[in-house]
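Derivation of every value follows stated rules applied to the coordinates shown; laboratory data play no part. Everything numeric in this text was worked out from a predicted model, so none of it was measured. Cβ atoms are built from the backbone, for glycine too; each structure is taken alone.
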Structure 1
Amino acid sequence: MSQPHPENVYLPKIAIMDRVVEEIADVKTFYWHFEDPAEQSVFRKFLPGQFAQVSVFGAGEFPASLPPSPTEEELFFTVRRVGGVTAALHQLQPGDKFAVRGPYGNGFPMNQYFGQNLLFVAGGIGLIPLRSCLNYALDNRDRYGKIQLFYGARGLKDLIYLGALREWEKTRGFECYLTVDRGDDQWTGHVGVVGSLFRKPGVTIPVENTTAFVCGPPIMFRFVIRDLLGMGFQDTNIVSTLERYMKCGVGKCGHCCIGLAYVCVDGPVFTYEQIKRLGEDI
């Protein structure tokens with residue numbers, strides 16, 4: 001008797017664009033759904049922090065973070081235009097078809113953080129991969145302790161998800177601190193790098209029983225890590241996502257290999273302890 005052929009893990013599923021929202025210059029959020037409702041149901045079991053591979057017909061494929069939380073109804077990607085494939089995605093309109101495969105990666109173990117304080121630190125578009133985890137925690141507010149977000153960008157025009165930020169601020173027990181590197185006439189808030197928010201009068205950051213989530217440009221990451229370690233955070237209580245070009249998503253091609261780890265399978269979520277052990281210069 002012949003055996004059924006296993007499903008081709010490289011074969012993406014057809015998706016349909018619902019709407020497109022411009023976040024900031026060269027960054028858009030694409031809301032979409034699978035053409036096959038069955039595929040939609042399977043995909044919606046993704047974990048915060050996982051990613052998917054996005055295909056634009058005639059242009060190619062690229063990896064993208066999954067910014068929605070599993071608790072949200074809509075599926076979407078937030079993507080910066082940085083090359084030919086992402087530029088092609090930015091040209092798509094509602095009703096256009098593209099393709100998605102995944103989800104891939106380990107994700108954030110949100111169940112392990114029950115009862116803990118959660119500290120999120122993001123710079124620029126570094127909020128994209130942290131959004132899923134943050135929104136999940138806010139939608140399950142009673143399962144976590146203090147939840148804080150420290151978010152900074154170069155200027156007001158570089159802050160993403162401003163609408164979501166306003167909604168999150170309505171959540172009980174959530175503290176949101178924003179900053180820009182350079183202020184202007186339209187900005188009345190804090191001015192300085194994101195780490196300077198830690199020393200803002202009135203800000204209290206608990207270290208005991210707290211996990212810190214950090215994502216942003218390398219220079220921001222280095223200084224924030226230094227600040228967190230100085231506060232007394234342990235390497236195991238600092239978590240980040242490593243962005244490497246992931247071609248296959250299933251640990252076969254080796255494009256995302258760091259030492260003995262494959263970012264697409266063993267990550268993209270790693271503790272700072274694991275990052276140091278990998279010898280990654282982030």
Structure 2
Amino acid sequence: MSGKKTISKDLVGMTFPAVDVEWSDKDTMLYALGVGARPADGLDFIYEGRGPKVLPTYAVIPGGRGLAGLMSGVEMKLEMLLHGEQSVELLRPLPSSAKIKVTGRVSEVWDKGKAAVIGVESTGSDEKGPLFKTHATLFVRGAGGFGGERGPSGVDATPPARTPDAVVEDVTRPEQGAIYRLSGDRNPIHIDPDFAKLGGFEKPFVHGLCTYGFVGRAVLSELCGNDPARFKSLSGRFAAQVHFGDTIITKMWKAGDGIAIVQAETQNGNVVLSQARATYKS
């Protein structure tokens with residue numbers, strides 16, 4: 001017996017022990033490289049001579065320690081997991097080095113029939129108080145059918161039928177996954193062809209959170225003038241895989257004071273991040 005809990009609605013409210021997390025500018029610069037930052041337009045985020053500034057979506061890395069608590073306490077197979085949704089809310093700009101505590105809890109469990117959806121909320125705090133909040137959902141294939149509710153459809157963030165206010169195109173590199181995984185998410189499905197086939201995939205594909213980081217960079221650049229202090233939040237739903245070498249096209253529509261609807265797609269028109277919404281200081 002593993003001692004792990006099985007997936008059911010009874011997981012809601014389950015908390016994970018606080019985890020001490022520390023990072024340095026080396027970690028934040030490596031993350032920036034992992035989500036596509038390059039010297040031509042991202043030097044402030046990859047060079048200590050410019051600070052460096054920290055990409056707001058870096059919060060998913062320490063925030064992900066909550067997901068680690070879920071993995072260690074709940075019975076599930078790694079190759080059957082897919083990232084469903086992700087959100088980050090910054091309460092203050094992230095420092096280039098920090099020592100924080102991360103707490104996490106299961107916020108929801110939904111029964112989708114052939115799969116289960118588990119939501120995890122995490123909060124990162126330093127000596128000054130809360131620094132960021134993250135929320136992630138995991139889509140666990142083969143784990144549904146336990147008699148739970150299907151759950152809500154969520155807030156509608158469908159793009160308006162007009163030309164986007166901003167568009168950013170970014171090419172992913174063949175080694176993008178090999179770089180991104182060094183920031184902590186070492187799921188072999190994103191680098192090992194044999195492991196990817198175990199999960200029913202033809203080949204490795206880009207981490208969902210790597211795609212999310214590409215989109216976050218686009219939002220920061222076009223809506224916040226590359227000033228992390230103006231970034232407030234980004235949420236979205238992973239809709240399809242990005243393959244190494246694909247171009248991620250991020251489209252943004254302003255929808256009010258400091259609010260934007262966001263959608264990302266590949267060069268083939270496949271939507272890869274949907275129902276996305278950003279808030280920022282205008």
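A few remarks follow.
- Of the structures 1, 2, the one that 0.96 was derived from, the read-out being Cα Rg over 2.2 N^0.38 Å: 2
- Comparison of 1, 2 - label where distance in nm of label points 7 Å out along Cα→Cβ at positions 39 and 143 is highest: 2
- Comparison of 1, 2 by mean count of other Cβ atoms within 10 Å over residues 55-62 - largest value held by: 2
- Comparison of 1, 2 - label where distance in nm of label points 7 Å out along Cα→Cβ at positions 23 and 263 is highest: 2
- For percent of Cα pairs over 22 Å apart, for residues 7-126 alone computed as 43, the structure of 1, 2 it came from: 2
- Origin of the value 2.9, where distance in nm of label points 7 Å out along Cα→Cβ at positions 47 and 63 was derived from one of 1, 2: 2
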